[in-house]
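Each structure below is given as structure tokens.
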Structure I
Amino acid sequence: MVKNRNEYDYVIAGGGSAGCALAARLAENRSISVCLVEAGGNSNNLFVRMPAGNGFIFGNPKFDWGYVSIPQTNLNGRKIYYARGKGLGGSSIVNGMIYMRGVPEDYNRWRQMGLKGWSYKDILPYFRKSQGSQNRKNSYHGQNGPLKTEPATNFGIIEKAFISAAIKSGHKYIDDFNGSERTGISRADSTVYKGVRQSSAISYLPKKLPNLTILTNHHIARLIFQKNRVIGIETMDGKTIYCNCETIICQGAFGTPHLLMLSGIGPADHLKNHGINPLVNLPGVGSNLADHIDISIQYNSNRMDLSHAQYQRLDKSLWLLTKWLLSGKGPGGGSLFSTVLFHAFNDPKLPELEVFMTPMTIEENLGNGGFENTPFFPTFRS
């Protein structure tokens, strides 16, 4: 029960991909109160909703935290730029909109290591429950869930040629990456529905719920403790929000350990060096981030009509935007990534290499970690 406007049964710290979904699911129980707190805005922006609007979102500090790594020893000291969504929906407002689940064998390994309830067989019902597939009706997919998916629509001559070439090179064509096979090449499914990006916010929070309070533009500074129990949060502007039941941190791979450390949970010596009083000495917090390597291989063509670069012409860009605004269709209504290849060097159940193909070149200038060199709109070339 709510005692005052700053006290709720559940407080969710972070309105990203997980936070929006969790808020909606908890709020299905109308007898409890839920507060979702997000540092960014409401993400109700034309270029967030339009799938091809990525260029206006990626690297834009209004929608992207723009994290930059420390110099990487094995990459000649280069800093790596990390796009992370800032706003309701989190990184689901900046991602490539490819609907791709984890490899089943990875979940099965978790179960073998003792994590009960996390085998692929255990979690498949939840994947199905969350999905609203517009094109697949089998035991691997759901049709009635909030996250709508459909075949990638920007699928033309180049994409078809890429698939044909891969098949001729010995790769297997598979119909569904989220089905019984993963190794091969296919047209991807995308988290787009009727020309609109299906971010977590759009999917799970399409309308106002009476027992859910959403606070945007509230950057959380720390957790509030009462003895050994978290009882709420404090924002950067001094606002306090208390919970009766639980405070749930949903700030992603970067934000969650950051908030824990700011609250005194983490490596004690590291916290002391930054003037933070350690409450719990937990050395693993903020360490051991693992990510995959992304390498771009680019080719030039003198066929502008085969490239998305053609839409940089003023007349064609206006046509793209107008067509999308009027109908949700056309190149603006689809993900720029529609064709994916997975290759396994050893076990076909555990592919090690993933290849995306898209008919454009993106000059991001992000490798040096400087926002001053980050374009508001990437340059597309043929």
Structure II
Amino acid sequence: MKNFEFFNPVRILFGEGQIDMITQELLPYQTILLTYGGGSIKRNGVYDKVISALKGKKVLEFSGIEPNPRYETLIKAVKLARENNVDFVLAVGGGSVIDGTKFIVASIPFEGEPWDILTKGIKVEKAVPFGTVLTLPATGSEMNAGAVISREATKEKYAFGSPAVYPKFSVLDPTTTYSLPQKQVANGVVDAFAHVLEQYLTYPSNSPIQDRFAEGILQTLIEVGPKTLENPTDYDLRANFMWSCTMALNGLISTGVPTDWATHMIGHELTAFFGLDHGVTLAIIYPALLSEMVEFKKEKLLQYGSRVWNLNGKNLTPERAIEETEKFFRSLGIKTRLPEHGISFADTKPIVDRFAARGWKMGENKNITSDIVEKILKRAAELYRQ
């Protein structure tokens, strides 16, 4: 196990009716910027509950944060917040709204060009405090300090992180997810599953506690994922789905272990160039990446196949574990090959060129270069054969 430091200050308010607790959490603040997406929270009743909890505060609203939050949109919220001396921001939505809000709160006090936070890796030292009301489980952004932001003009997508952008609190009420479209729930299951794999499917590091945590989350997602798609108003299913997504990326299972994240980096480019949902890009890239890097991940793939998929005997092979993973993604209704989304291998050349230009070396062994990315995309462009 590697040396590590673990810190997570986010207060979690979990369960039905917990939106009411926002009132107590916001006692020290006066001017609140409420951020959200396309307006679904006004149709499912969440907006009314939040506004009720904000009674007595000056509330400004900023809506329209996209599923892949764009710099061009978020910078407008920064301007609004600065002009009105906002002292707290409340994000109501899924990971995209929360990610976008992290960029907003980091940018408000930032004295330079906010885009530099993403492209130049400038350390964020301070941010306006914020909280969240999670309505779409998937990214774990409600309990971590990272965010991913896109820029439409340049077709780029970058991540940033800082302890300054941990939420002060996050409300997780499973009933707020009942009205979600099935596609968004399926994407959320895949996203959380992939988050765990990025921190687990690397190489052995003598970290059995972290491994068992990770395997438990994976097994829970396999168990409840399909069921919660079929039974969207089953409270217990949604509660376990929601908490699994949070636990998948709150920093706990990555302590002391090697991590990968190449699938996410390649997936970000698929979103940037082709507009695919983030969860869909992960379902496309992960099986292809595992197949290409199988020799480097063999030991953990065998452990994963045995403990998570209950494979044994001649069925316990790295290849079979990869097959089970892709079958699971497809069982959720997600297509896992590029041609199924109208994308050919030739179409992905700009992605390979971008990785070559950046000179990035990704993965737990830093051995995934642009040449390997090309091979991964070629595998992802093959037709699926069950």
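Values quoted throughout were computed directly from the atomic coordinates according to the rules given, and no laboratory measurement underlies them. If you're wondering where the values come from, they're calculated on a predicted model, not measured in any experiment. Cβ atoms are built from the backbone, for glycine too; each structure is taken alone.
Worth pointing out:
- Here the criterion is mean count of other Cβ atoms within 10 Å over residues 131-138, and among I, II the highest value is seen for II.
- Per FRET efficiency 1/(1 + (r/R0)^6) of positions 163 and 283 (r between Cβ atoms, R0 = 41 Å, to 0.05), the highest-valued of structures I, II: II
- Given -14500 for helix-only ellipticity at 222 nm (-39500 (n - 2.57) for each DSSP H run of 4 or more, over all residues; to 500), calculated: source structure among I, II: II
- In terms of relative contact order in percent (Cα under 8 Å, 6 or more apart), the structure with the greatest value among I, II is I.
- Structure responsible for 22.6, with mean count of other Cβ atoms within 10 Å over residues 171-178 calculated and labels I, II on offer: II
- Distance in nm of label points 7 Å out along Cα→Cβ at positions 51 and 315 - structure with the largest value, from I, II: II
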